[in-house]
Each structure stands twice: as C-alpha cells, then as structure tokens.
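Following this line, the structures themselves.
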Structure 1
C-alpha cells in the first residue's frame, strides 16, 4: 500500500513537472521546424536565382525570397538570395550577439552552407548552449564555429575579433545588440565585410538619423525596452561613411541589409530607406511605441 502511494505521488510529481516541460519542448520543436527550408531546397534556390539573373529575367524582391530556417524572421532567405548572386570569397561570418547560436542570422549559413563562423554573446549560458549545439550538430561537429563569451563594447570589439582569428575581408557581419549597435559598427575596422545586416529601430521614420548615446555598459532593460539602437536613417549615413549602400530590409524594417559600394550594384541597387519602413508593424510603432521613448536622450548623427 505504501509503495502504491509513493508511486502515485511520484506520478503526480512527474506529471506536474515533466509533462509541461515536454509540451513546451514539443511546441518549440514545432515552431522551430515548421518553416525551415532544408539544404537541398536552398541549393535549388541558389541555382534558380543564378539562372534568373543569367537569363535577364526580373529578379524577385526581398519580400519574395524571405524564409526562416534559423533566423528570427525571414533573414535566412534574404541572405541566401544576396550571396547566391554576389557570390562568396571565404565564407567567413561574424555575428555580434548571437544568442544561443540556434536562432540568429548566421546559423543557417554555418549549418547548411559550410560557412566559418565567429559568434559572440554576453550571456554565458547562451554560449554554453550554442557550443553544445554545434558540437553535436551533424553538419558542424567536425568543424564547429568559434563561439566566444564576451560583453561587447566599442573599445574591445576589434581585439575580440582579431584574437579569434578573423581580420581583413569577410563575407558577412551581423550586429544585433539591442543597444549601442551604431557605435559598435562604427568602431569595427579590423574586418571588411562584403555584406552587413544590422538591427535598426523601426519606430523612427526614415528622415530621422538618431541613436542612443554610447555607453559601454548600456542595457535597455535598465531604462525602457524600446530605448535602444539607432534609426535606419542613422545607419544609412554611417554605412555611406564606411562604404556601404542600403539594399533592403526584412519586411518589418528592423533588420537592414547593406552591401559594399561597387559590389553587385547592377544586381542590388541602393534603395530608399522609406521603402523599408512601410509595413503596418513599423507604422504602428511610429505612431504608438515611439511616443513612449521620444523624450529620452537620442543623439542626432
């Protein structure tokens, strides 16, 4: 009788603790897999984009090509489109604030296309998860990306990159700090990426060029979750100073894509920043969320 009570109590404990865990796990697996595009399909897409360009047909737009395999939204598809037509030099990528390594802008290229990645994150737990994931992933366990734990600031970013073996020309730089993104991109001079994808704050209209002030310990959650980053206008100005042009964004306008000046300008011409900020989500942010932070300190650049 006592054994039966223990078994019953144990079962209730397991039901209470493990069942919700597995339900969450299964839900996450569904979320993570339902919109993924496998490697073979991506290779087919690459070849089709090249055929379209070769045959002088009209290229699709960023809205047409976006999909998510490991990115937060449709950035994976846009990057595949860009590099299918721009080509690659060394398949090197640097990602600043890569999260747990599983959901970011470079994971798909690393896992499905054999890229050599350098990923940074300021959360030690994220880095541990990412290292474990890539060490056991069938496509990366032989040569996993370098995953470094570091709090990024403008003073240490170049040293962190070069000390991990990356410098000079690379194919991709991704920046998503939710903070002093503008100042970090401005500070980077040890690498010359051919493509840059960087988060911008879509609550600002295209005519405004502003950023949060620089502080090495900046954390938006100490102030307001919408007080962070820089406007698209600010990043466009900085990009031009560094030799890049805006070629588009994700559909919501908060991840902007820049390409080196002189590279593929006939394929991906410069676009008007306003064209990246016309989605209803961005417009709603400009009319609602903007007013919650407009009186905080912003620097015109």
Structure 2
C-alpha cells in the first residue's frame, strides 16, 4: 500500500513491531519518538511503560514501570534527553534513553493550582536554545516556559477561542525560526504560532483534532489529525502540502484518532492511534 504523491510518497509497513522478532505492544499507545540511532520509543498508558524497538520493529526493552502512572507523551532531542509527561500524576520527567530518571517537574499526584504547573500536562519539549516548553493540558489551558536550567520563566494562555487562548493545548514544538507551534485541539481545531514570549503571531485553521506535531530536517511540518484520521504535511508558512490516510481498517487507513507522530532520520513516519489498544503504524518513505 502506497500513500502520498510526488516527493512525499510512503509505503505502509504492515504489522510493524509485532512480527516474530517483535512483541505485542499490550495497551494504548499515546506517543512515539526516535533517538539518534533511530531506535523507537513508545509510551504505553497501562500497564505504564516506555517500550523500545529498533527501526525494523525488533523488540529491544522497556522501562519506567516503577516510575510512571499514565505516561502520555515522549520526546527526544539530539542530546538523547527523553521528556515524558504523565497525565495521571501531573508531572514532567527528564530521563536518559535507558530509563534513568534525571529530574521531575511537578508534585507527583498533586495537580497544580489554576495557572500553575501542572494539571494533566500533555507534551514537553526542549528548544534548540535549551528552553523547555510544556502544554498543560487536559486540566489547564496554558503553555509553560522554563529556562534551560528548568526554572519556570512564565506561562501564557487561558480557556477560550480567541488568539492566545486554548480549548485543549496538546502537541508543541519550537520550529527552526524560533517560533512556538502549539496545537489547540477540539473544539478550536487549530495550530497557534507564538514567539517564545507567548505573543500570538498567527494561526492555522485547516485542521481537525490536531494532536501531535513533528518537524523534519527539511522543515516540513507533520501533524497527526485525530478528527480527520490523517497525517497532514505543511510548510513553515502554513501551506498545506499533502494529507496521508483516511478512516478505515484497511492497510493505509486509520481506524481511530491519530495521536502521536514522529519522523526519523530516514524520513519514515511513525504514528499512533489512541482510542484502541496497540495501534502504531510505520510509513516508510520511498
């Protein structure tokens, strides 16, 4: 099954990760990321863990069972720092790629006060300048900005549909231009662009249930759209390039809402579905 057209063509890899050398994922998979060796890290809600596979889908290991309660997102940078948000215990954790805990932000099991970190945070990332940005989330309507040392600098956002407000702040990235791209899921269905001070710049609205975002080395923006059951590809100027997939159970289709997305160093796409158990798909660029 081939998806896409032109320079964005992909082969849908059936049963990735669950073959003879793989292992069934065993639960709902909110997100996915790869490290510098293109090893694939997948968060699993329950039983909580981070699962690790090689790029061919061979199972390697898992960790975090004694750390997480309900891991939501995983994000990895070039320094092999692993950030994981936990929506049940209201924390953001920094770990190594072998699961060693380095630091925790938030008080485990205690939601932050209104306007303060964290109440069911959704995503955490570090910019190339070193600062940390967290979308917060299911229980708040804010983005929190931390220094490279991990100190809270400021927060922005409130509940609503106006520019700078959020219905459900979900995925987040800092793009090569230094702008903060924050997905504002349902019912706002948009991507908002800010400077690092939280000042609104623009919004992209041709989206339906955007959950996660990834930017590749060619500055192409990939968005997992949960509501439209597809992956959309964009330029940094907000021009839609392509949409991959549709709703359904056949190869190349997605049965439920896409939730997590990542593009590895080969240009291959990994995407998870969150409304059913054990749905992760690989689209191999050709």
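Could you figure out which one of 1, 2 the value 19.9 for mean count of other Cβ atoms within 10 Å over residues 44-51 was computed from?
2
Comparing 1, 2, where is distance in nm of label points 7 Å out along Cα→Cβ at positions 84 and 268 highest? Don't jump to the answer; show the numbers that get you there.
Values: 1: 1.3; 2: 2.3.
Top value of distance in nm of label points 7 Å out along Cα→Cβ at positions 84 and 268 goes to structure 2.
Given a value of 19.6 for mean count of other Cβ atoms within 10 Å over residues 36-43, point me to the structure among 1, 2 it was derived from.
2
On to the next question. 1, 2: which one has Cα extents along the principal axes in Å, for residues 132-275 alone, as calculated, at 46, 44, 27?
1
Using distance in nm of label points 7 Å out along Cα→Cβ at positions 156 and 212 as the calculated read-out, with 2.6 as its value, let me know the right label among 1, 2.
2
On FRET efficiency 1/(1 + (r/R0)^6) of positions 100 and 260 (r between Cβ atoms, R0 = 25 Å, to 0.05), which of the structures labelled 1, 2 is highest?
2
Follow-up question, since we're still on this one. So if we calculate Rg/Rh (Cα atoms, Kirkwood Rh) for every structure here (1, 2), which label has the highest result?
If we compare Rg/Rh (Cα atoms, Kirkwood Rh) over 1, 2, the biggest value is for 1.
Another question, then. Here helix-only ellipticity at 222 nm (-39500 (n - 2.57) for each DSSP H run of 4 or more, over all residues; to 500) has been calculated and equals -12000, so which of 1, 2 was it run on? Write down the numbers at each step before the final one.
Working: 1: -12000; 2: 0.
The read-out comes from structure 1.
No lab work stands behind these numbers, since they all come straight from the coordinates. It should be emphasised that the depicted structure is a prediction, and the values quoted were computed from it without experimental measurement. Cβ atoms are built from the backbone, for glycine too; each structure is taken alone.
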